[in-house]
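These are the structures, in structure tokens.
Nothing in this text is a laboratory measurement; each read-out follows from the coordinates by a stated rule. Small disclaimer: the values here were computed from a predicted structure and weren't measured. Cβ atoms are built from the backbone, for glycine too; each structure is taken alone.
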Structure 1
Amino acid sequence: MRRRDMLVTAAAAVTAPAIAQPARILRFVPQANLTSLDPIWTTANITRNHAYMVFDTLYGLDAQFNAQPQMAAGHSVEDDGKRVTITLRPGLKWHDGGAVRAADCVQSLVRWMRRNPSGQQLARQLDELVAADDRTLVFRLKRPFPLLFAALASPVNPVAFMMPERLAATDAFQQIRETIGSGPFRFNAREYNSGSLVVYERHAEYLPNPQGTPSFTAGPKVVHFDRVEWQIITDAATSAAALQRGEIDWFEQPPPELQQLLRRNRAIHQEPIDPLPLTGILRFNFLHGPFDNKAMRQAILPAIDQTDYMSAIVGTDPALIRTGVGMFTPGTPLASDVGLEPLTGPRSLDRAKALLRDAGYTNQPIRLIGPTDILAPSAMTQVAGDMFRRLGVNLDFALTDWGTVVQRRASREPLDRGGWNVFLTSFSSTDFMDPSGHVGLRGNGLNSWPGWPTIPRLEELRDAWFDAPNLDAQKAIARDIQRTAMDELPFIPVGAYMSMTAHRANLRDRVPGFAIFWNLKRG
């Protein structure tokens with residue numbers, strides 16, 4: 001070969017594109033179908049998990065429950081706490097290529113404050129929230145709001161996710177029509193097929209927070225997969241078989257009978273998805289009979305056996321079940337047994353029947369709505385259905401998929417127009433840690449979470465909790481909140497449980513808390 005030809009060949013080798021490497025793909029079976037893409041419109045955990053992939057937050061919450069800057073570079077507090085300035089990190093971009101601006105964040109927070117309990121409290125103490133320039137947000141407060149950064153960091157639904165201004169301008173009670181965030185993954189709208197497949201792709205221009213280490217929703221969100229596929233498989237046995245064959249990498253919520261099977265496979269690792277228990281609740285509709293009557297709600301209490309509800313979710317392993325559960329997450333500072341005697345005393349269906357008669361129950365229909373395709377709410381709904389049947393009520397048992405339940409529970413219509421009386425669901429540990437983001441303990445009527453209770457005393461106590469000077473004072477108010485809630489019953493706590501997750505043993509460095517996909521590696 002002539003020297004000139006050798007040089008041309010060498011040059012071609014240098015300039016030729018590298019051989020494409022196979023995409024790093026993670027396949028995951030989520031707890032339910034993803035039907036709503038708007039994390040402000042709904043409190044469904046499946047939508048929250050989706051949103052943490054696509055959207056980012058100004059602050060994140062670490063494993064010690066401390067707020068840490070995320071999209072924010074930092075902040076200053078002036079004027080005795082009544083002026084707070086937050087500066088954005090430089091270079092943040094939306095998935096459509098636009099720069100993240102302070103005006104986007106202001107509009108996102110305005111929308112979030114309409115729906116989030118802490119945000120609603122903040123709005124009441126806010127004189128003005130403005131964008132001073134493209135990277136600076138300024139809060140001007142009537143009085144100090146010490147929990148501001150905790151509220152912005154909280155993973156309690158609805159979370160303070162940042163969106164482009166044009167999306168955040170959507171009414172908080174209407175769903176957004178695009179899914180454009182600035183988070184570590186892009187949502188692939190072209191491949192989205194509700195009931196079948198949800199696809200996320202790594203956001204190549206995402207700038208992880210350079211500070212700290214990954215800890216819950218705080219620290220660097222470094223992505224090690226090019227593509228994450230949520231495969232919607234409603235049959236748990238099919239999901240478990242796919243996990244054992246290596247066709248999927250992660251099964252978020254295997255039922256207890258399959259957990260025993262998966263334990264025998266050394267290629268599969270099981271662990272609690274959250275280090276703290278999740279609380280299950282039975283939620284009443286206050287707008288329509290019969291549970292607009294407090295005595296009717298109270299009549300159900302003697303029939304509630306928390307062990308029955310929790311064992312339906314996790315089986316009989318006592319290590320996974322918490323009973324004697326009240327309004328706050330077991331094992332956290334505000335949890336207590338105050339006022340729980342109606343739940344911890346002797347159980348009696350006959351007593352419940354008598355109380356229903358005394359309250360004026362005369363065979364009115366009771367519509368219980370629930371899902372068939374998500375473990376915890378489905379299991380609890382079946383137990384509740386059996387309880388209501390044994391109480392002899394006129395039960396309308398309406399089972400659908402979880403996505404439909406989420407849509408249907410938002411309806412305030414009476415039963416003859418498709419409404420409901422009761423549903424059951426569960427909440428992550430952080431959701432029920434304190435009154436700030438506890439949607440179940442709001443008593444502000446039509447502005448509260450589905451069920452819409454009007455309980456002025458709960459609102460008064462909640463306001464007092466925000467102003468409490470220390471933890472002891474917060475605990476005292478939390479006890480009063482629990483007493484009031486156990487009397488008025490915006491919901492009935494039906495126990496708490498440790499939620500187990502299963503994944504291939506070659507996945508490592510999972511961030512605990514819920515289905516979190518940054519930092520996760522294969523190897």
Structure 2
Amino acid sequence: MTDLSRTSGEGFGLTLGYRDEDAYGAAVDELVAERFASRLVARDATLWGPDAEDEASKRLSWVDLHQASRPLVAEIEDLRRDLVGRGLDHVVLCGMGGSSLAPEVICKAAGVELTVLDSSDPDYVRAALADRLERSVVVVSSKSGGTVETDSQRRAYEQAFTDAGLDPVDHLVVVTDPGSPLDETAREAGYRVFNADAGVGGRYSALTAFGLVPSGLAGADIGALLDQAAALAPVLGSDDADNPGLRLGALLGVANRAGADKLVLAEVDSGLPGLGDWIEQLVAESTGKQGRGILPVVVESTSASNFSPSTDDEVLVTFGPGSVFDRTPPASGFSATVDATLGGAMLLWEHATVAAGRLIGINPYDQPDVESAKQAARDMLGGDASSPTPAFTDAGVTVYDTGEWLPEEVSTTAEAIGALLDHLDPEHGYVAVQVYTDRARDASFAGVREALAAKTGRPVTFGWGPRFLHSTGQYHKGGPATGVYLQVTADPSQDLAVPGREFTFGTFIAAQAVGDGTVLADKGRPVLRLHLADASGLTALEDLLS
């Protein structure tokens with residue numbers, strides 16, 4: 001039997017399903033007794049234990065951003081009026097991870113256009129550069145100021161503006177932490193600079209300048225977004241069993257303890273398209289470490305595989321009014337329906353994620369395995385790592401056996417895929433599909449997620465590289481060793497130089513794929529990379545995977 005509980009208020013509803021009322025109730029009581037909520041909003045860095053205290057002490061400013069970010073609203077709106085008055089009405093965002101995913105969902109929900117450049121793929125970059133350049137304002141967002149993808153994109157735009165006889169100073173806006181390398185160079189160049197709060201980590205930065213600047217410049221009502229968060233903030237800070245942040249966090253924590261460590265996310269008439277992608281990076285990067293964690297699985301609809309049917313290691317979550325679980329009961333007994341405004345949903349999930357981290361026993365603020373992939377990519381670019389040797393080539397597909405786990409007798413692409421799936425744990429495993437190509441041009445290839453989920457009966461995630469490296473990439477390497485990894489790479493139609501660098505966008509994205517695969521293999525994860533001579537080969541590969 002699944003027990004149900006509901007929390008509701010003006011413009012908000014939360015319905016939870018769980019199979020053990022005693023365990024769930026005990027987890028909520030534990031968080032209330034510890035005064036978790038009030039200590040969180042008071043920025044108590046001891047909540048996650050002594051090992052996490054140093055990092056947490058530097059990352060807790062997100063709890064009151066609905067107030068602290070207010071002064072930004074008028075500043076951003078004034079800049080938008082100035083830019084539009086000068087004919088600059090096409091907003092491009094160069095950023096990765098939380099710096100791009102939050103503005104993307106904010107703008108989708110608002111129905112305003114934002115071009116998100118969060119890729120190293122030369123075809124994707126070239127298409128962005130060719131789109132309304134003279135009308136473009138480019139927001140360059142990097143918390144550290146040293147993100148290589150973002151730095152490369154900035155260089156490409158600066159060169160494009162210069163070649164077109166346009167002054168980059170008129171077109172570039174920078175968002176970064178105060179004192180970062182980008183902060184210094186941008187101010188020296190004369191760019192408009194917004195400093196974000198250095199006490200907020202990237203995945204919790206939706207309501208900082210990282211989320212608000214590009215969204216506001218694109219035309220989203222960022223003042224209303226802060227109002228929505230502010231409306232829910234008082235109850236989220238209360239030490240009360242009805243606190244929805246504690247309740248949702250307790251559900252995730254109890255489910256994880258019971259073996260339901262996958263979080264399947266589906267949107268149902270919420271008006272918040274893309275919210276699942278933002279939650280995916282928040283939850284995966286916050287919880288996936290020390291061999292533990294919660295793996296988000298974003299699905300196409302509630303009729304998609306992994307949601308219907310589901311598996312007993314999945315928590316099913318929908319966004320939008322009304323519950324679907326009376327007709328689609330989860331196999332695990334764990335479910336949630338969240339009906340909230342976007343600002344409220346963002347703050348709710350941030351509170352729930354750190355509460356779940358407390359119950360799971362991890363530090364939700366570090367990301368130890370993200371840096372390892374970045375370093376591996378740098379090693380490839382610098383010639384400090386050897387280039388991989390293919391296992392074989394079959395009908396235009398070059399097959400790489402990263403980690404040398406593939407049986408010697410395998411000689412076709414179909415057999416290699418079958419061998420990878422043979423490694424899939426039928427009770428706890430998942431498949432991660434990672435595609436390093438132009439995500440705009442090749443968007444239809446994402447359909448292989450559903451096909452593989454139906455074929456295997458197991459949770460399947462889909463990520464565009466290098467975008468996913470800044471979200472689920474942490475979970476892949478730091479979470480439970482239950483995944484199998486299918487990488488898809490392809491030669492671009494034409495490479496593109498990175499101005500002022502010795503590498504090209506093509507060599508960079510290739511190094512990112514190889515580097516991440518190497519780190520996964522070093523951790524004992526089976527990785528299969530299929531390299532196509534041309535992205536047109538994706539159609540045949542999609543048929544093969546289906």
Structure 3
Amino acid sequence: MQGSKRKKLIKKVATIFIVVLLLLTFFSNTIMNYSLPEVATEPVSSGTVSSKVRGQGTVETNSENDVTVSGSRKVKEVKVAAGDEVKKGDVLFTFEEGENTELDEAEKNLENLELSYAKSLLKLGPDYTDDNIGIKDAKEDLQKAIDAQEKAVKNNKDLKAAKKALDQTKKDIDATQTKINDLQSRVDAYTEVGDYDTINSQLADDEKALKRLKEDLAIAKENGEDTLQLDRDIEDREAAIDKEKKLLETLKSSKSVSDELKTAKATLDSLTKTQEAQEAKVTELSAAGTLEDAKTTVSEKKKALEALVRALDKRKEEDALAAKSEAMDNEAAVKEIDDQKEKLDKLKKSDDLTEVKASEDGVVAEVTAKEGDTVTPDAPLAKLQLKDSGYIVKATITKAQSKLIRVGDEAKIENIWDDSVSSTVKNISVDTENPNQNMIVTFEVKGDVSVGQTLAFSVGEKKNRYDAVVPNNAIREDSKGKFVLVLKVKGTPLGNRYTVKRADVEVQASDDSSSGVTGGVYEYDDVITNSSKPLENGMQVRLVQ
């Protein structure tokens with residue numbers, strides 16, 4: 001029973017806690033919503049926008065003249081101020097009398113110019129003597145190299161023939177030496193047999209002895225004596241004689257071999273001398289240099305000659321250009337001298353100048369000199385806007401707007417209701433101070449207007465269709481460019497949550513109420529047109545009730 005009561009108590013406490021939590025959450029969201037910036041929105045739609053371009057500027061004359069003076073002068077009195085209208089001949093400035101330093105300087109400049117011109121005429125013409133001598137020597141060197149090459153060709157041919165003859169002589173010497181060695185061996189062999197005269201004498205003695213033995217044999221036979229020993233002696237003697245005859249025949253051949261050996265040795269001596277002469281000739285021809293070396297020398301000499309010729313041609317070309325340049329410089333110097341003389345004449349005529357007058361009718365746009373100033377030659381003392389040149393107005397527009405107008409378009413002047421005053425677009429140029437964003441449009445104005453008057457213009461009435469058209473008061477601008485704030489909606493259990501998102505845009509055309517834009521905004525987006533507090537990207541907001 002007690003546990004049941006405890007459970008009921010816990011349920012009541014939990015219920016009360018949840019209710020309180022929900023109430024606090026609801027009231028906190030409500031309190032926070034009331035603290036958020038309140039915004040008003042309008043939807044983005046597609047539609048048409050008139051491409052009217054508006055701008056305003058100050059009337060000025062179509063051309064300006066700088067008021068200058070020749071020579072250095074000290075301003076005595078300034079007769080005009082900015083905005084004054086002057087007539088032709090009106091005195092603008094007066095000067096104190098004094099020395100004109102520019103006149104002295106102009107005379108010195110003229111003297112210097114004439115001296116420089118006179119010196120330029122004294123320059124010598126180009127001298128190519130050394131170049132021509134160098135080319136002549138190079139040609140001679142080339143010819144010598146060509147002659148040496150031709151000689152090398154002949155020497156090369158003679159060297160090949162001499163080497164061939166030397167090789168043949170060496171072969172002949174080797175063959176002759178081999179023959180001598182063979183003959184010498186044969187002669188040595190015959191020498192071992194014996195002496196020809198000795199054997200021939202022995203043969204004569206043996207033949208005489210044989211004859212006596214035969215006579216003795218005949219006598220012995222007649223006497224009936226025993227002949228056995230005589231027969232043996234005769235046989236032995238005949239055998240000896242036969243051997244001696246054979247030896248003599250052999251020694252007769254030895255004599256011819258000896259003669260041949262002598263001839264071969266003589267031939268070897270002659271071939272050896274020939275070899276020595278041929279080797280000396282080969283050495284001499286080899287020392288004369290190779291044909292390849294001669295060809296290389298010819299190539300080098302030819303390149304050296306061609307380089308000298310090219311260098312001379314280039315120098316002549318450069319000298320010709322220099323001569324043309326000098327001629328042009330001289331022509332310019334003559335003109336500069338003439339101009340300086342003319343300037344000097346003007347300075348002499350205006351040496352007593354004590355005042356400066358207006359050259360045309362106009363309005364003084366600016367005065368840069370004041371009393372007591374020392375002005376330099378041709379430095380502007382003032383700017384004079386010429387009335388007869390007509391009037392112009394310059395206005396700044398965006399680059400996108402500049403695409404909607406053309407030179408020659410008629411412009412409506414919205415703050416003048418005089419039909420005699422008209423305007424057209426004369427020129428469209430880049431704004432040098434903000435070239436990435438803006439353009440300068442120059443309007444030519446005709447009619448009764450005055451310098452310094454402010455005019456407002458509108459140009460173009462064409463209507464074009466755009467996918468995104470927003471109210472003009474939704475377009476904002478900062479240092480990054482133009483943008484709109486888009487309202488983003490996110491559903492939550494406690495209701496919708498609204499936040500702001502920046503969308504960069506480029507304005508294509510605008511009329512009095514709307515603008516056609518391109519960029520990060522699309523049809524049916526809601527853009528913020530008004531807010532109770534300053535807004536930032538991502539900030540939470542609430543809608544106007």
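Taking distance in nm of label points 7 Å out along Cα→Cβ at positions 179 and 467 as the criterion, the top structure among 1, 2, 3 is 3, with the largest value. Quick check: 16.7 is what I get for distance in nm of label points 7 Å out along Cα→Cβ at positions 243 and 363, calculated from one of 1, 2, 3. Which structure matches? The correct label is 3. Identify the structure, out of 1, 2, 3, from whose coordinates helix-only ellipticity at 222 nm (-39500 (n - 2.57) for each DSSP H run of 4 or more, over all residues; to 500) was calculated to give -13000. It traces back to 2.
To which of 1, 2, 3 does the computed value -0.69, -0.77 (log10 I(q)/I(0) by the Debye sum over Cα atoms at q = 0.12, 0.14 Å⁻¹, for residues 339-410 alone) belong?
Numbers: 1: -0.41, -0.55; 2: -0.69, -0.77; 3: -0.63, -0.74.
Matching structure: 2.
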